[in-house]
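What follows are several structures.
Please treat every number below as a calculation from the coordinates, not as lab data. This structure is a prediction, so every number in the text was calculated from the model and none was measured. Cβ atoms are built from the backbone, for glycine too; each structure is taken alone.
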Structure 1
């Protein structure tokens, strides 16, 4: 590194939270290492060791561990290490700077993690120690990310958006079961704000492009019916899926980088999604679900088509034409003979015939 060259902005801030485990020296070194590698130039192991206050062998050990976790780090003898082209690590400060107005003041904490089992699980664990209202967890990798029907969410480490936002209402909002559809609509708005068009919804919670899944939503709710309501909204967006991980996905899928040809900074994407989720959550008690029904009709790819709805529990199926959503966000299926059946989102799978 040339003398006097500007160092990259620190991409990860250690947040002191009551009862939150402190990072050890090894983790701090790894976080700092990622910061330095974000500079995009080759850096030698010797220079990195001097900056980190560790041995060259320790640098190599950290690099090997990061590479094993899926982070593409180029290693060239005689030149050193650097992040592969197109990889931008998550940066809490950059994400925070992308939030404005009420969103900035009401999103109280943003945690950036290197690897968690699930961002939803992370916030639920935190809720046992502290309030998760306005708290965001974003991770570079998930070991046990969840999708609908208990499916494992496949996402290449350090390339995609994996995040959850916690929120608490004093009383349960009406039509809370329709929030999954509302979240999908707001996420599409977030992507549109970044110049990404031609996106649709697939009830109950998929964001799709050309009938291929781009992102998904998983909402966990807890609380007594007569008391406060805690929500954790999990969001996954395929930014860039590796060839290796692509072979593990069992349904039609796409991503922003390869499928849509969009070069998106995940920090900007995270800020846009947080902004839209906050907009939804801050208004949902007052607005309810009804105001989203027209938007759903315009965006959804199953409305007006013959579909098969499969339930995980018991494997039951319902077939018919998807005609509308009811006031709670449930899907109305019109069967042959004109009988309407209402399907609630729960653990279901919807397929167009």
Structure 2
């Protein structure tokens, strides 16, 4: 059996095992466990797509919250019925044609991703005219502009009141199906000639240009793909929490994604997956530090916000002792796993 065929077979088996585990949780797990798994999948989609621009292309992009916002509102508005919209928009009526449009969930996710990609294309021309800190400031500003517009355009987003009572369409199959599809699509892109060109731009843009690579073309491709998946993840997030408002999509969301990809390993898709999983699970596990604890001889009062203090400490420890993150720029490979299990020597 060739190496490529073996790896394909193992990938398929790994996906099947994942969905068997998800089926068991869906049937026998608690609502709390299912909620954590859904959060984990959504953040995996966001982290892997965000890492494509920041890690693979080496561009400091600080505006993914804008694309998540666009995707979330687009998907939410398209799945709400006309009657629900009429009851929700009590101050300023929803503009036409959004007040009559209604689509299935999967169509709303795709349109949410496409709308995010359209906005990404619109800002790509001024964004990629600059580099470094200036590019970071431009994308950060775009994220804040979208948040302010979401707060101000009451005829579209319902302003500060937000959208409530969304149908909870997001389940384990949707969230993890999109996460797996995102990992496969972006991994294929990274391993293609386009991905190698993106990495060359990251290492030395001038040398890449001298070799005939068009930086704008490849950075634009990565930017649009990342925005699309961020928009889809925004739609999943909206129908997971069933309530969205502009306060949900602040720079704090971008900061969390930045922590995830840095801790996982900037430039590693595997690291982005691990970082997202640890963030989603660890965020819930650390809730215990915010609750009062009675040890018998010592009573520790609950301290709100202590979770983020611990996250900050973990981030500093990673930067000090593992500057390249958990995975660095390395990726998971079946050869590595088989060698650790001792099966590679047996000719598997």
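Using the calculated result -22500 for helix-only ellipticity at 222 nm (-39500 (n - 2.57) for each DSSP H run of 4 or more, over all residues; to 500), pick out the matching structure from 1, 2. Source structure: 2.
Using the calculated result 1.6 for distance in nm of label points 7 Å out along Cα→Cβ at positions 49 and 241, pick out the matching structure from 1, 2. It must be structure 2, since only it matches. Largest in relative contact order in percent (Cα under 8 Å, 6 or more apart) among the labelled structures 1, 2 is structure 2. To which of 1, 2 does the computed value 0.25 (FRET efficiency 1/(1 + (r/R0)^6) of positions 161 and 185 (r between Cβ atoms, R0 = 30 Å, to 0.05)) belong? Attributed to the structure labelled 2. In this comparison of 1, 2, the computed figure 68, 66, 41 for Cα extents along the principal axes in Å is attributed to 2.
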